[in-house]
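The following blocks contain the structures, represented as structure tokens.
Please treat every number below as a calculation from the coordinates, not as lab data. Just so you know, these numbers come straight off a predicted model, no measurement behind them. Cβ atoms are built from the backbone, for glycine too; each structure is taken alone.
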Structure 1
Amino acid sequence: MSEVNTSFSTPPAKEYSAVEPVAMQDRNMDSWDMFATWIGANANNGTWYVGGVIAATCFIPSLYVTALANPIAYIIMALVGFIGFKVGVSTMALTRFTFGIKGSFLPSLLNTTQFIGWTAVNTYIAAISVSFVLKELFGWPALGEPGGNSTMLAGIVIMSVLHLISIAAGHNSVKLVERIGVGLVLLLAVWETVVVFQQVSLSQILAWKPPADKVLPFGSAMDIMAAFSLGWVPAIAEFTRYCKTKTSATWIPMIGANIGLFWFTLIGSVVTIGVAISTGNYDPNNSDPSGIVSKLGLGIVAFLVIIITSTTANAINLMAAGISLTNMTAKVKALPALWAVTLIAAIVTTIPLFIGSFLHSFILFLDYIGMVFGPVFAIVIVNYYLVNARQYTVSDVDQKDGRYWFTGGFNWRAILVWLIGVVSFLFLREVSICVETIGATYPAMLLTGVIYYFAAKSRNE
């Protein structure tokens, strides 16, 4: 069976663990909830920052990158979201049907670490804003000034407390945070767009070119953007399994995510280029929204809105990280898992204070996402839609020696194909035609899906 029915439902609870199917009568997320959630997922600091990074391709090419890479990623997200809606379990629990019950622990571990990483990225950027706010209020040194690291640590603590509040009641508190935050986020975007175009013209932005040593190849930008957007796919079923309708689980998050990403990537590119024109210096390391807001002189209110955008995005990141943890062990319940990953993320956020380039770490992190999760979801999609004809036996999702136990809990064919996909990504990213055009992420996913289809079919024959 592929749908959740009332005979296999758990009693209503505030938050379900990864493998507990959510019955239809217990679902409480509608289209507006999903629209606000996925606009909020992308209308944030990280999207702005990545817009400043891909500006190194020049403005028009950066638009092409956004228009090509992201719709593909969000179609993939919608396909996985539909599986979560039909089956009723979390994204990482869905990998049990493909990789095996124990085999799913590998993508779950990777997923927990990547969403802790995303939380750290957004928290670090928001903590920069906190440092400017604390400077305004108390005269503390902001980041980049002597003693600024101490203020950053205070900012990380403040952001982590806000994150604990945002996920205190699981997906229900996330709904509330997204509804409040999305309006403020969009208001900031309009405000900063107006301010930038008061200082530089569109013709100047169109004519701008980065220094030769900072030009970013088109294919490399495609991989950065593809990884950025694919990073949300492992979180989608955490929410679509609570959806009441198929539309709210597929089309609505896809539309919301695209709107949030297109707008904030555009803002990130325009503002970063505008500052580069006005200052004569382009440095992707300085494309974070807090630094830009400071240069534009927008004041404390803008910093506070940036802090809110971090909270809206990280509520989703922490949901995905915590629920992924529950897929690896039934001993950890959903809400304690959410609180635990929030504390771990706070510790991880301090790492950029002790390393060299935040940008370098950020791009390495995106490479990791594209490398490991692109092949995972190529396999998950092919397995559900083509190999199993949209039919999963949900009652076997946690059954030893059941249909998804495979060999000792592992589907070794799927794991081997996944490894082939990872290696193909590493190979393709060195191929010049990929570097200059489409990138390595999507070709590696396509190759992985094709190989898995024939491997799975041969197993079933």
Structure 2
Amino acid sequence: MALETVHELFDFIENSPSCFHVIDNVKAELKKEGFEELCENKKWEIKEGGKYFVTRNLSSVIAFKVPTKDFKSFHIVASHSDSPTFKIKDNPEQSVKGKYVQLNTERYGGMIYSTWFDRPLSVAGRVMVKTEKGVQTRLVNIDRDLLVIPNLAIHMDRTANDGMKYNPQTNLLPLFGDAASKDTFDKLVAEACGVKEEDVIASDLFLYNRTKPVVWGGHNEYMSCAKLDDLECAFSSMKAFIKGGSKESVSVCAIFDNEEVGSSTKQGANSTFMYDVLRRINQNLGRSEEDYYTAVASSFMLSADNAHALHPNHPAVTDPTNLVFLNEGIVIKHNANQKYTTDAVSSALFQSMCKEHQVPVQNFVNRSDIAGGSTLGNISNSHVSLNTVDIGLPQLAMHSSYETAGVLDLDYMISGMEAFYNSTVIANCDGDYEIR
């Protein structure tokens, strides 16, 4: 079962070379399961027992299932669709000595530079094309090995293994082709979206790593793939959301864009997207504003973004008493300064759900002298305040262009999220909670 699920994840990731393709694939899966698409700029008609989803910017989605208009709470899982990469700049072609053509790029997010060298790369994203009435979005994936960022030979830099400082403007530009490739990139993009070159107005295009995902290890216990952070959690939440659900809670699956660059966009976790959707659900079902506030007070969110496993070559960078390992379960992430929003309440609630369904959990805390990252939970909570636990799956090489995780953990996460969706948390009063 574990390997079957892993290969489903691989298919999902290989078909999701950009954040726009992630959401397009989630939409297709939801439609197949009978979900109705809503548009933010049109009036909604939501019914009891209905299943719906709405997108923003085509790179974020919020899906929800309404059990009854008398629901007690919202049960939300939030993950993100983006990964660290390089964005193609406008007018990208750059000639070198009249013999090579490079593409001019800029960084998106905090990647490990060295992992992008000497790998087959290509380009995917969205293109805005001219129509008779205005502009329209086309998704683009140039589905072939198109680019490489070549390393400098050791003979030309004998200090390369002593640690390199890379300049993203000069050292990290991908090689597109020889002199004959000049003035062909824009044509290639236009052909890929089925329009004339002059009809392409603007684009958001990104590099992606085309190295195939693999299962490996002495007992096939590990997997390596691009974009595990955070498509592993996005995939898990989608699977659990479709299968699970409570008669007393509105199940919500949210996948936001731009987490890797701070979430402060109209489609990020720091936008009004979540707040807007929850309010519209409440209003469309004829509930009062007071009903909304009482539901939020009993609501619960899983902020799902992958976590750091103990590294076999660098065990000293891990907290000495909170060790996290591959294939040993879902990770609950803690931080005293609330970079992770987990507290005793949210941790206890989620651990109780997992224990009842025999899903293993682990606890992660950074070393006190190493600053960690942040994620969706505390950002989203600034707009909709509810009990939230930060969770993830243990992995190695986070923000590499090719990351590693445990085969067993994927099923653990889906089972844990399904248990969450199948339950309902009731706040009897502040600090007193019932799990149904």
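Summary of computed values
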{"read-out": "Comparison of 1, 2 by distance in nm of label points 7 Å out along Cα→Cβ at positions 257 and 281 - largest value held by", "value": "1"}
{"read-out": "Structure responsible for 32, with relative contact order in percent (Cα under 8 Å, 6 or more apart) calculated and labels 1, 2 on offer", "value": "1"}
{"read-out": "Label whose coordinates, when FRET efficiency 1/(1 + (r/R0)^6) of positions 17 and 273 (r between Cβ atoms, R0 = 35 Å, to 0.05) is calculated, return 0.90 (choices 1, 2)", "value": "2"}
{"read-out": "Of the structures 1, 2, the one that -23000 was derived from, the read-out being helix-only ellipticity at 222 nm (-39500 (n - 2.57) for each DSSP H run of 4 or more, over all residues; to 500)", "value": "1"}
